[in-house]
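Chemist: See the structures that follow.
Every number here is computed from the coordinates shown, using simple stated rules; none is lab data. Everything numeric here is computed off the predicted structure, so don't read it as measured data. Cβ atoms are built from the backbone, for glycine too; each structure is taken alone.
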Structure P
Amino acid sequence: MPYPVSVSVEPTLVNRNRLTTAFRLILAIPHLILVGGVAVGVASRQGSTSASAEGGLLGAVAAFLAIVSWFTLVIAGTHIIGIRQFTAFYLRWRVRALSYLMLFEDPYPPFGDAPYPASIEILEPVGPRDRLSIALRLIYVIPHIIVLVFVILAWGFTTIAAWFVILFTGAYPKALFDFGVGAMRWRLRVEAYMLLMVDDYPPFSLE
């Protein structure tokens, strides 16, 4: 069964924009402020989990709403529709911003929802929510956090290598691209799990 959070990035490996690549970190600052970067971590409050420190301003809002959702889900088994919609909006924006920041795509990402060659799809949970896994979400996610620290560290090094290769050749090496997309996919699946969008335990996989 495929995982209910899927991330897709259209590969753009050749004829890359060297100028915007050279200044990518600076150009991405507005999006970094709003939806954060790639660092991984957890913050907990009254049993909820979040990635608020790494998710920018909108991520902080999504983290607060996850705290609200923790109570509504554990007590009533209900995920408020408006909260779910906002969190999905944040994650859609985040995948576009990260794809730009980490050099997967050259077009500047939209502020909000608009077509972009990087996307995330989150399927609605089927049946009653798993209140036990929600109650213990912070504990359950710890193994992923530990592994992701090393995965994201490696992703940082491969992105630096890709930055130099793009500047000199105008191409993103496919092996580095595939690893980076896999790392982002893993990171966002875990974030969606932490924000209580899904109950299925994320796979330890780049695929």
Structure Q
Amino acid sequence: MRTLTSLAAGFALALTLSACQKPTTAVSADDLSLGNPKAPVTVIEYASVACPHCGDWNNNVFGPFKAKYIDTGKVHYVAREALTGDPAIAAAGFLTARCAGKDKYFLVTEAVYRAQPQMFNGQPHDILLNIARSVGLTDAQFEACISDQAAQRALNARWDHYMRDDKVNSTPTFIINGKRYDKGELSMPELDQAIADAAKRGTIGS
């Protein structure tokens, strides 16, 4: 039976960052997002599918937040992948989500967040394989996906950039129209206030 152990070694490789990095608030082609890109407020979340605090926020707050702000066109939500918690599980989860395609990316990350207790106490490979199957990936595609060295290096480079240049050292961290919130999970009342403040500022700044 294949495990996720080999991924940990892959993410220990030395990586070279591009000489020109986009500022924290610039949404790039590497980012996965939901909602209207022209919304007055952009919420960037740095999170890991292997981070319990990120899982709690996803499972308890993200649904109401999405319904109130993303689905109504008030917020453009941008997800940025962090390798906190168990980095091998986080990497495998994100690689699987990207292999599923942009239209299914958030279905995979949602399923991984929901399955955290089972993954932390069982066989994460088998659980991720079942998630991959549920979004149409074959077993062979899943194995190729989590073994893709180029994709692993790209993911690790993004996370290295977030830590070095965006100064992200804990998850979840939120950037809301340029203002950093890095004390952990934000409740709905806290999000309501942060989004209202961001709307008043009106522009995205660093």
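Chemist: Quick one: mean count of other Cβ atoms within 10 Å over residues 81-88 came out at 15.4 when computed from one of P, Q, so which one is it?
Modeler: Attributed to the structure labelled P.
Chemist: If distance in nm of label points 7 Å out along Cα→Cβ at positions 33 and 185 computes to 2.7, which of P, Q did it come from?
Modeler: It traces back to Q.
Chemist: Compare mean projected area of the Cα convex hull in nm², for residues 65-128 alone across structures P, Q and report the one with the greatest value.
Modeler: For this comparison of mean projected area of the Cα convex hull in nm², for residues 65-128 alone, the top structure is P.
Chemist: Taking mean count of other Cβ atoms within 10 Å over residues 89-96 for each of P, Q, which is largest?
Modeler: Largest calculated value belongs to Q.
Chemist: While we're looking at this one, here's another question. For structures P, Q, calculate mean count of other Cβ atoms within 10 Å over residues 73-80 and state which one comes out highest.
Modeler: The structure with the largest value is Q.
Chemist: For which of P, Q does helix-only ellipticity at 222 nm (-39500 (n - 2.57) for each DSSP H run of 4 or more, over all residues; to 500), calculated from the coordinates, equal -17500?
Modeler: Only one of P, Q returns -17500 for helix-only ellipticity at 222 nm (-39500 (n - 2.57) for each DSSP H run of 4 or more, over all residues; to 500), namely P.
Chemist: Quick check for you: by mean count of other Cβ atoms within 10 Å over residues 97-104, which of P, Q is greatest?
Modeler: P
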